[in-house]
Structure I
Amino acid sequence: MDILSNLKYASGSIKKRKRIARGEGSGHGGTATRGSNGQKSRSGSKTRAWFEGGQMPLQRRVPKRGFTNIFRIDYLAVNVGRLQELVNNKKIEDGIITPAALYKAGVLSKATAPYKILGNGELKAKLTIEAHKCSTSAKEKIESAGGTIKEIKD
């Protein structure tokens, strides 16, 4: 019968810690497993992850190119074929498509995300759509199906 005070770890499951720089008798004295000479053998030596030993680092050798436009707006693409799928699966009620309705249907990741209607696919349903942008081909397909599109101004 095992009593809690008699419990031991399985043999071989615990490894002894390597005690370096504790004299020659430890087997890891002298240079303390650091090697003979060089920057890394000195005490307090630390080098940055991108340090290249004093040669000109890569981020300074490669020229800078381009810039990032901080005013860029990335629109999420929603095709008219996807809108027709939502109507067929009855995820859109009343034929009114708003950002909130698309978010609820799982098309948009955020209810406030700007999106653009694109013209890929077929549209048969008469829809009233509110979108941030709309392509020319998508506008033609929506209006030929009897629907209307209104652009949301931010």
Structure II
Amino acid sequence: MKLHELRPAKGATQKEKRIGRGEASGHGGTSTKGNKGGQSRAGYKRKMAHEGGQMPIQRRVPKRGFTNIHRIEYKVLNLGQLDQLSEKYGIKEFSFENLYNNKLISQNDKVKILGNGEVKGKFTFKVNAVSEKAKAAIEAAGGSIEILG
């Protein structure tokens, strides 16, 4: 086999369909778009979620509940995680800066401490919210809490 004898495998390539090039091409007249209607015209866009007259799925499925626009989303840290995070990242003060620098939270996150688990070390906290149980456990372990506004 020589370089000039190379060809694609049989059936691997197809001839381009040239539409709108006269009746003799076999793709003239309506240019394979059928007769009349929006779909045969230039600039046609199908409407989003249009199902050809059938009731669209977003109208068939029942709606439930609502989204509270005033909800505050917190990144949650449980007391049981604090000792592991302290060992892994060398954190003694759980502030926004320390958590952000160690990539535990993103820039716009708010942090809340919850009381699941036990706290063994003496830690300082500068967070947005703390549960009552967590607050009692942290203060019993000798830690301090500052709630940010």
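A value of 13.8 was computed for Kirkwood radius over Cα pairs in Å, for residues 58-113 alone; which of I, II is the source structure? Source structure: II. Here distance in nm of label points 7 Å out along Cα→Cβ at positions 26 and 74 was derived from just one of the structures I, II, and that gives 7.1; the source is II.
Laboratory data are not the source of any read-out in this text; all were calculated from the coordinates shown. All values derive from a computational prediction rather than experimental measurement. Cβ atoms are built from the backbone, for glycine too; each structure is taken alone.
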